[in-house]
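Structures are listed in the sections that come next.
Please treat every number below as a calculation from the coordinates, not as lab data. Not measured: the values here are computed from a predicted model. Cβ atoms are built from the backbone, for glycine too; each structure is taken alone.
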Structure P
């Protein structure tokens, strides 16, 4: 089957972790998955209808190439999952690290979304995999300057997208996956990637144009901005 004419689920950062778990879940549901990543994996190839490699969401040219690959596609759900977590120490802040996290975690999803909007129709959904650490109200421990700021920016972008896309009937959600056992946190999380993916998929199922723009935990809890 050609990947150019199907109703597709497009997932960035799909080669491992939460992205791969989501690809596997949607494949099991019978959906046609398009996995987007910098470098593919055998696990992703086993479940994706199509894998688009060598895409760095921080690079405008790569995103233009992604748009060309998907020009004739009908994207039902876009999941902006690619992300980076780093830490900065007050007194010796690495601003290059903060810039990179902003590029990957905030600018990347906005860049990909804007590029792929022509592939979406009424009823489509855009999912930004964000973090509770992007909540300003919930920040009681400080630190993580780049990660917190980039996820807060992503939340702001997502809210604006939700408002701008209402008339087109495209819903947007910001979803916190939970503390997940992935390489990003040295596999020290509380829940498995499969459990996180199941929660994320449940929230996507519940997303409508009426509740567009929200910020939720994968367990269904509405989170404070």
Structure Q
């Protein structure tokens, strides 16, 4: 379970800043995959980073009684002068995977499908190649909860299908917390939903209810016809 208690977060600017998240209190049950829903800038990625420990809250706490991945597809942590293989070895050692390093390397190389580039410096990679490497690296480790921020939207159609299948294969053994603008993807992969609106967070046991509430809050009122015409 992941428990969030009294969480507040804002990004401080020269003249202060509004709360991105305010007084968030919720429990994410074990084994339940969750979609984070909200308008652009609502704080979905912020909440995901906080859950993953990539960012810190201004107030409150997040209690994790499980292993949580870094956001899948995160490419910013690669060392550009090192090869893909060297980067994978480095991350594996940090996360205690040295005893089965060969297996991790095989999984990442097989999933990324970047050929000889696996042994070339990451700084020479295209953005798509970096995304493939990052995705494969994330999935090579066994976490209880995987975090994804639009990870299934990178690459070509074949790779997106492969990424979606990889998520589905993980379900039953692990759960997922995902940010995606694809409602079909959310319905495929998630049971529950979290709606973020103006800093407030609401839990829904059913992803369909969360999406319906999102559309209700963001529907534009129809313009009244001009009188006298």
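Just a few scattered comments:
- Of the structures P, Q, the one that 1.7 was derived from, the read-out being distance in nm of label points 7 Å out along Cα→Cβ at positions 128 and 144: P
- When Cα Rg over 2.2 N^0.38 Å is computed across structures P, Q, the figure 1.13 traces back to Q.
- Computed 18.6 for mean count of other Cβ atoms within 10 Å over residues 40-47 - originating structure among P, Q: Q
- Ranked by percent of Cα pairs over 20 Å apart, for residues 136-191 alone, structures P, Q are led by P, which has the greatest value.
- The maximum of relative contact order in percent (Cα under 8 Å, 6 or more apart) over structures P, Q, that is, the highest value, falls on Q.
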